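Participant: Take a look at these structures.
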Structure 1
Amino acid sequence: MTAEDVLRLSDLNLAAYIREMTRWNATGEIFEQDDLLLTKGPGTSPVTSVAMSLYNGDDPATINRFYRIRSFYRERKSSFSIHIRKHADAPLEAICLRERMIRISDAPGMMTDHPLKDITAPEGIEIRHVINVDGVMDFAAVTTQSYRSLGMPVQTGQQIFASPERLLQPHNYLVVAYDQEQPVSAAMILFSHSIAGIYWVGTLEHYRGRGMAHTCVCQVTHEAFRRGAPLVVLQASQFGEPLYKRMGFKEFTKYPWYMYFEK
């Protein structure tokens, strides 16, 4: 697989995740035209209203693309965010900066093309594959609480996971780590475009630093390769990047994330 293949497949997997998250709520909208993806989720948070360009090559109409994005969300009276691909969206990122959008992350795109070294779950911790609504609700409880560290309001998480049954799809693979019967850590894989992407890795604050996330990420990564994926990708948070590097993931690009708050 070439470096260009890795970039393109990673882009497509991220776009598939953006669509997938929108489908988790019955109020979600997905609009796509001319390599521009626009999604509107529940509420007005920029976390759930996400745009992404999938256009590759020189684009003389970048400013028009930005105005299309902004108009879409203004019509819906919503704040929004744009996922930027550092390898393809320099003109669009320049407009985001000019328009004083807030860059909330400069997430490294990271990958592995081989299974990770096996790791034993911490003593007393059980990793379970999510197979029913109760499991999804535990997954949602962990991620909603843990993502507060990244600035995501609990209410936004509750809106994202308002219909837990919608996550039970064969292209999603979710795991939750339990201490006794308390859910304490979680991770998921989304299969698309022949590869797998890791999303929603989170651990309750009191349990961090004990190898919970490491174990969950190993579990979903092993499942991805077991199903035949040639590549596993992710966009790392500031907290997750050191962990993924230690685990053997390699950076291949960056995915800055910009937010615009509607006044």
Structure 2
Amino acid sequence: MLQLSIKEIVNKIRKEEEFSCRASNNSFSIAIENYVPFVCAAIHNGNNLREELKRKIALSDFERWYEEDPLTGEFISSMPIRIIAHDSRYEYDLNRSPDKCIYEKAWGKIVWRIPLTWEEKRKSLKKYYQFYRVVDALMEKLLEKFGKCIVYDIHSYNYKRIKGDTPLFNLGVERIDTEKYGEIIEDWRSQLSKIKISGIKNRVGINEVFKGRGYFLEYITMKFDDVLVLATEIKKVYCNETTGEIYPNIVRELKEGLEKSIIKNAEFFMR
């Protein structure tokens, strides 16, 4: 895949060029096949870790995989505008504020066997800020072109550790202006509820498992008045949480269902 610097990516967006590339620092990829008023993001898709950090981390590859959102990038891979993270959230978490994006402890576990140096943290933070620089440029261009924009912030969640019935999809809307966007949220819930997954009950929850308090949503919502971010969690029914086995048929059904739901909701949003 073509590699571009952050400056080159931003310049292409500002010139309204269509392109697909991987950032030259390998932290994320971005594709703009057509300038449309909606963006799909998978900011926890990645599992990359710099070599010097691999020597220091206290967690196994599987322990990291368990808390990452594998295949969320695949679910949005046919969308016209998509941005997919490749670095692990354990290097820096794009859904946390800058002062909290590098973990010392996460989900009850110590992350680093050997403490990170200031320089190691600086390298990670640089990539974090570069990602948000591209997000800024993209939001600015789409608002300039369309006057409003919607972002589908796609995640997945582990459900076996949660007692009781859990939804196939969870929408976190606590930090969204529900008076302004209530009809859009309801349409998104409705579209998701139509997705058919073989042998799996589909129920869509709102603020059940997660409330939508992530920094990605907060950052965009606070900075850009006319951008709606829909933080959407997918229950990890497409894999075995305890072994890492992937279920290809369910992955395919989820991908196809999400594609249709996103397109229909985006059309509703623009109307």
Structure 3
Amino acid sequence: MNTDRLASLFRRIEPLADYAPADFEITPLPGYTNENYHLRNQHQDWVLRIPRARTNPHIDRLAEADNQRMAAGLGIASTPAWRDDDGVSLTATIRPGKTLVADDLRDPGRRAQVIEPLRRLHRSGLRFRGRAEPGPLIDRYQALLPRSRRAEFAARVRAAGLLWPQVQDRDGDYVPSHNDPVLANLLRGHDRVWLIDWEFSAMASPCWDLATLCNAARLDYADSRALLADYCADGAQVEESLLFDYRNLLQLLADCWMAALVESR
């Protein structure tokens, strides 16, 4: 943690402008695409997010801000107290803010709590900025892989290239989606589950969010079917085989992203 850098940031973040880093107990938080810090003192309790320069060119921060603002109107996302166009943001800490674990998606009651905000988002009729499709993104991230790692992904990328047109033929309407509901981005508050970090949000297949949940919790076939059944309990129709195809595509996408833009930094 670079306190001089934080002090410089504090001076341009309005709610922090009268403070110095020494005025807070500062705890680094996990994050791949961002540096995250919990700032807390007797009167203030914030999460400061600082995007990593290497990943920022691949994320539309203005679209993120608009999409998060719309999601906040649904009561499933918080609104930053301050942010800039480069994605630096300051947000009040969600309390109690317990990060979900894989077993939450295996327990029927807790799983239903996680599904509810996604169902609300997908059924909202909102028009998010941006459109996310795994096929083109896999090609994009594969091209960014270090030369030393391209061979290990080649067969999977070829298979995805054959699968993606079939998925497109079977997929339905795209909906406003978070697109990164990994466990670290799901927080249990007092009365709801909140979704944080909307940087990849866009219009997408509802299978994107559902498959990401399944992959993040490493759900087996039975638990994945149960999650899909909960999601479709209100009458929605989502093809089971499509969910599993999305699981395969998005696992490759995540592996390419990590290899190209995170592990190689």
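Bear in mind that the values in this text are calculations on the coordinates, not laboratory data. In this text the structure is predicted, and so the values were computed from the model without any measurement. Cβ atoms are built from the backbone, for glycine too; each structure is taken alone.
Participant: As an exercise: mean projected area of the Cα convex hull in nm², for residues 54-141 alone, calculated from one structure in 1, 2, 3, equals 10.3. Which structure is it? Numbers along the way, then the final one.
Facilitator: Working: 1: 10.3; 2: 6.6; 3: 7.7.
Going label by label, the one that fits is 1.
Participant: I would also like to ask the following. Identify the structure, out of 1, 2, 3, from whose coordinates mean count of other Cβ atoms within 10 Å over residues 38-45 was calculated to give 21.2.
Facilitator: 1
Participant: Quick one: distance in nm of label points 7 Å out along Cα→Cβ at positions 22 and 214 came out at 3.8 when computed from one of 1, 2, 3, so which one is it? It would help to have the intermediate numbers written out before the result.
Facilitator: Details: 1: 3.8; 2: 2.2; 3: 5.4.
Computed on structure 1.
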